[in-house]
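Scrolling down, you'll hit the structures one after another.
Please treat every number below as a calculation from the coordinates, not as lab data. These figures come from a predicted structure and were not determined experimentally.
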Structure 1
């Protein structure tokens, strides 16, 4: 989800202003003051490969890439023998999007991929704030 703010402590995620689907800016280009928050689930097979690549990609309505964030996560190897084929572990993530510069008003999409596999895509409308 997109939200105003998010933080992770242990296996918990705290979210403020969740469900964000529109942002207002007084001028452009502008930085997006928001977070991407999610709780990812990794199964037994995912733990066989402890390092995973999370990629957030922002595209405008024409499909052009506006920005991208890549994060490497490492799953705890100490828990590997505790998992069976039907077990999952969770990994809460809160990714600040403050470094994402949006060039203009319009519709954007923020997509998450894990190890190059598309997981979710979220719409975001960016509007001119009234002065």
Structure 2
């Protein structure tokens, strides 16, 4: 049977298969493993960033090794930036300034990393 015959057979099998009900699909979704949630590791990420001087890329590499999953520097950035308190919940000027300093530092590093990635892609 040629390629066209295989494609027709696949299409026929697809047409015959009844789509799952919403309840069945929900049950399948609920049965999937949770996976890694980076926000569970924010303490480690902030320690590596502030106390050990790791870059976002170095944090991502360290987490990838420790968790045995691929973690990108942008995932680390989003998790860390998302953990900073919104302005309306900051009670003092010092807290506001510290949060904004952290936010600006993370944003600047993410931009530099993104620029480095683009330059690397342009070389290839």
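Table for the structure above
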| read-out | value |
| --- | --- |
| Ranking 1, 2 by relative contact order in percent (Cα under 8 Å, 6 or more apart), the structure that comes out highest | 1 |
| Computed 14.4 for mean projected area of the Cα convex hull in nm² - originating structure among 1, 2 | 2 |
| Read-out helix-only ellipticity at 222 nm (-39500 (n - 2.57) for each DSSP H run of 4 or more, over all residues; to 500), computed value -21000, structure in 1, 2 | 2 |
